[in-house]
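Visitor: What follows is a set of structures for review.
Quick note: the coordinates plus some simple rules give every number you see, no bench work behind them. Since the structure is predicted, the reported quantities are computational estimates derived from the model, not experimental observations. Cβ atoms are built from the backbone, for glycine too; each structure is taken alone.
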Structure 1
Amino acid sequence: MKVYLVYGSPNCRKVLATIKHLALDVEIEYLQFDKGDLMTPEYAAINPNQKVPALVDGDFTLWESNAICQYLACQYGSGKLFSGTPQERANISRWLFWETAHFNQASGTILLETFFKPLFMGAPGDPAKIAEGKENFQKFASILDDHLAQYPYVAGDKLTIADFALACQSDHWDAGGVPFQPFKNIIQWLERLNQYDSWTSSQQINEKMLEAVEEAG
């Protein structure tokens, strides 16, 4: 089994955390944007979107990070990270859909404009988009924060792939000006995640990006 990742990608981090938590023997290839690795015909045959992450397991290929995490947990997880009754699994899926449609869409907008554009594209952020992203983040973070006042993890009483998915951008929140500080339950939840070696060790995927941040001063 092989996965294709990129350093610094939040979506790749959630996949890496899942692999580490399940202790899977997976070949990992890190692609590089600046070398055109994602634009090759060979990679397009694996992921026609020419984005990361992507997975190849025998003759089965899969793209979209949450789908990859779910596949790994279902196929190889032995009851870890994605399990339970149909209602419990639907609850995990609900948060995965919400992550991509709302929560990380909002924080991702902020990070693109305040962090990624200036640092990697040499372009200024759009103040209107930053303001919109912050407004949306505060709205959706309030929902998550209220929920986490009742439960230790996103899907209830145990760690699931929904936690990795919703936390995948959090390493960049501070540097990108994402207004997470008022949400104390979210902060405590992130502290709980940091008790898992699988989560903290997956931070290595940000190594190249953190080096670039340091060089930029």
Structure 2
Amino acid sequence: MEQACQTYQEALRAEPLVHEYLTLRGITGDSAQFFRLGFVAEPLTGHEDVRGRLAIPYVTPTGVVGFKFRAMPGLSATDTPKYRGLPGAAPRLYNAGTLAYAAGTVAIVEGELDAIVTQQETGIPAVGIPGVDTWKAYMARCFAGLDVYLIPDHDPVNPRSGERPGEKLVKTLTEAISGLVVVRLPEEKDDPTTFVLREGGEALCERLGIGI
């Protein structure tokens, strides 16, 4: 895993279209380096199906334990599915390693790139849940003793269920994490990234009630 992470990090430095994409997503060069983002230019064995994708490593205090790969417009062989994991990979919290050093306040968001933007803009540890249905009951133990803010995506109503997908996550985590504070974003289809790009990082801090 570590070899793959290093290889893809090096490849990202030489791919301007990926840098452009990250900039459009509000992710700085420093954050890309800190979170060890990469690009699959020449896939290692077992990664052939993710050539041309952004590599998002799952890094813990013990090292790299997994990846998520995001399609890159104009670079990936296919844009579907938008995200791919490694075969057989178990659900994990993204950026969970930061909880080992968290001092009081953490944020939970939906998705890896939103976690990067949230931590970058607020300065507080941010953990990503890669999909509403990937939360597992044992994950709640990671947040014991912490003040936890959940920033759910402001999803459109699902015409089949009549519900917003993000509300399922709100209900699940409210039951699982004592004292959870839900911070809602104002506009339809908002997520932390779109909100920050429109309103700025200070506005996100204000919604969380924290200083900058």
Structure 3
Amino acid sequence: MFFHRQELQFDATPDKPDAVYARRLQEVLGGQYGEITVAMQYGFQAWNCHLPGKYRDLLYGIAAEEFGHVEMLAIMIARLHSMTDDAGVKSMLSFLIARDTMHQNQWIAAARELQEENREALPVPSTFPRSKEASEHAYEYLNFSDGQAAAEGSWASGPTPDGHGEFSYVDGPSSRVPMGPPTRPDPRFHGTDPGPAVLSKAEGAIRDALS
């Protein structure tokens, strides 16, 4: 599970606006070799790691730190843009905000029409049998952050918009289970195995001979 701490690993405050450099930083954030890519790569390496203990912990730790780097870069880019006095940048941002206003209204209108036409209802998908839903978790607000302000929202207490329940606030996950042990790879895939490499090599050779 991931938890969010409302702190940054390092200061992400620029000295002055620079919309051009903010655009270049977007490649560092989400490009082919950017922080988002790296965070996901380390994450999948950790989830697929066959070695228990320190090696898997190492990968999980780096993956978590990389997500923190994503956060720092995103905030830096936003501040570089918002501080700018460049008329062209301000004009573009004004247009994008206006279009986002339209998109939000489109979704609101579409959701209302779907209900009026009896094509869909809350919660979606309305065709799924509620008897098969883990209803004890359906209206829990789970706080995965060290901030507490979300508890003040209408989504954390009181009746739910679908009329079927009451919201409740839970500070953290309401359920958790231990992480399972790493899987053991087929030695013919040449993955890193918990056992001695020479044994994996021999086992792979035997399987190749028998297949």
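Visitor: Among the shown structures 1, 2, 3, from which was the value 2.6 of distance in nm of label points 7 Å out along Cα→Cβ at positions 90 and 202 calculated?
Guide: 1
Visitor: Of structures 1, 2, 3, which gives 1.22 when Cα Rg over 2.2 N^0.38 Å, for residues 18-57 alone is computed from the coordinates? Each step should come with its number before you reach the end.
Guide: On the way: 1: 1.30; 2: 1.22; 3: 1.64.
Value 1.22 for Cα Rg over 2.2 N^0.38 Å, for residues 18-57 alone corresponds to 2 out of 1, 2, 3.
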